[in-house]
Structure I
Amino acid sequence: MIDFIRESFSYWGLYKKMFKVKKIFEPLKIYFGNNKEQYFLFYEPKKISNDKIIIWVHGGGWNAGSPDYFDFVGQCVAKAGYRFVSLGYRLSPKNKYPSQIKDICNGYKRAITFLNEMGINTSKVIVSGPSAGAHLSSILCYCSEIQKQANIDVSNIIGFIGVGGPYSFSGKQSLAVKILLNQLFARDYDRLKGEPCFLMEKSHIPMLLIQSKHDGLIEYSCAEKFYKKAKNLGIKCELYSVADKKNTHSWYTAGMFLEDRREYQTLDKFFSWIENIQ
């Protein structure tokens, strides 16, 4: 309860920092569907420090957020020298699952095609997402049935970073998560068809799971279950526990991109893992 209260009071501090972020990079907006939420933003750094491309899926409880709203993430990653794609998707409760994963798959395919048409090497892609974005991007990476249905080739994905993700729907859940899941899924839908822990299969893609024991919304056991299954499947996996004082859900899932890497250990872990992955 204390962590939930801390999480609730964190928003004003986050908003204050968000409004101070300078817009250095003007991203390209590319639509991949007829819905206004079906688009992605592409950020091109002024100086490229790495040939890896980061494709990021925003959070927001599946019912809020957009690539435009999370522009500060793109500004941070592009400033670090990485090409960055921020994927959007149709939101709940108006659009029920699997609308979201279909959009992520279609958006991913369109983004790769777009980058190739730009003459950009797409052989080293890192897929990442926080919260609801971790849920969706993990399914993209680790469910071969979804990949087959969407005709997606993931051989070029060399890493996955999930931050504060609801990977398992079993066990203890906060009231907020229960409400969000009820909005995401139709009443008669089999939720196992949308649960990353159930859908995960053996894969070549190594993963970094970033999770806080003081999240306030998502139970730490969600990441532990996902980590254990990955290990059992032979997937290279690391579970990193947030050590920063700003350790509630919104601070470390999205707010870390408002921080200085030299001072915020979780952001340093995010970039260090990307730098070292081959």
Structure II
Amino acid sequence: MFIIKIGGGKGINLKGVISDLATLNEKFIIVHGANALRDELADKIGFHKKVVTSLSGYDSVLSDETTIDLMMMTYAGLKNKRIVELCQQNGINAIGLSGLDGKVIQGKRNSGIKVREGGKTLLLRDFSGKPKSINRDLLILLLENGYSPVLSVPLIDENNFAINSENDDIVALLQSEFQAEKIVSLIEEPGFLLDKNDPSSLIANISKAELETMEQKVDGRMKRKILALRKLFESGDTTVILSDGRTEHPVMDALNGKGTIIK
């Protein structure tokens, strides 16, 4: 089985991704983002997201009720259903679910994010958390009956409220449950770049042992992403491919060795 993570950037070639998936003789689960669509809608309604940096150096979007509403409209709504539509057009019998539906992804709400503001340490509370459990029975039922799950945030927390979470953490949890042979992460870059502004700084191969060293050299959201990549290997061996989602054949390119391969 494969896990396919589709980034939420505007440049991702969704038609190419889905047409490639239609040629695979593999079961797969899709986890997708929609950050560009969310930000576009936020601009239209005059809402500005707030990004905060925790004391440990990880960046997060502060998720208030308006943010959750935007995610329901864009992630679980428009983007999810457009992906399902493309799947159906390509002969993939997909079913779109947010973490809320059937409690397919349940999380635990964060106790708060510690940040420094104005020389003080503050504890900010919002609707965000960590995925903790997967409704494995539901996903197995779907996969064994020919359905391809297309998953998105928001998740459902321990008190049955919608919460935001990181897709990288969701993929790590799915991997711990399903032990996917390959995890393909499609992004708006050629792969893992040492210099985000220089495509020629692509690293073709990374061992899982090198990830910890790299985490110490970066900051912000990239620091969080490398931590999530490390978690993918905690439950066993797999192959993770970070590849360009903007090409004509994004999935085929990734499976044929383009991008960054982590083993």
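Each of I, II could give log10 I(q)/I(0) by the Debye sum over Cα atoms at q = 0.16, 0.23, 0.26 Å⁻¹, for residues 55-126 alone, but the derived value -0.75, -1.08, -1.19 comes from II.
Once relative contact order in percent (Cα under 8 Å, 6 or more apart) is calculated for all of I, II, which comes out largest?
Numbers: I: 19; II: 24.
Across I, II, relative contact order in percent (Cα under 8 Å, 6 or more apart) peaks for II.
With distance in nm of label points 7 Å out along Cα→Cβ at positions 71 and 215 computed per structure, which member of I, II shows the largest figure? The structure with the largest value is I.
Consider the structures I, II: one of them gives 3.3 for mean projected area of the Cα convex hull in nm², for residues 47-94 alone as calculated from the coordinates. Say which. Value 3.3 for mean projected area of the Cα convex hull in nm², for residues 47-94 alone corresponds to I out of I, II.
Calculated for structures I, II, FRET efficiency 1/(1 + (r/R0)^6) of positions 79 and 167 (r between Cβ atoms, R0 = 30 Å, to 0.05) is largest in II. Given 17.8, 57 as the derived value for Rg and Dmax of the Cα atoms in Å, which of the supplied structures I, II does it correspond to? This value belongs to structure II.
Assuming 0.65 is FRET efficiency 1/(1 + (r/R0)^6) of positions 159 and 175 (r between Cβ atoms, R0 = 30 Å, to 0.05) as calculated from a single structure, say which of I, II it is. Considering all the candidates, the number was obtained from II.
So log10 I(q)/I(0) by the Debye sum over Cα atoms at q = 0.31 Å⁻¹, for residues 151-198 alone, computed for just one structure, reads -1.14; which one of I, II is that? Structure of origin is II.
Rule-based calculations on the coordinates, nothing more; no lab input. All values reported here derive from a predicted model rather than from experimental measurement. Cβ atoms are built from the backbone, for glycine too; each structure is taken alone.
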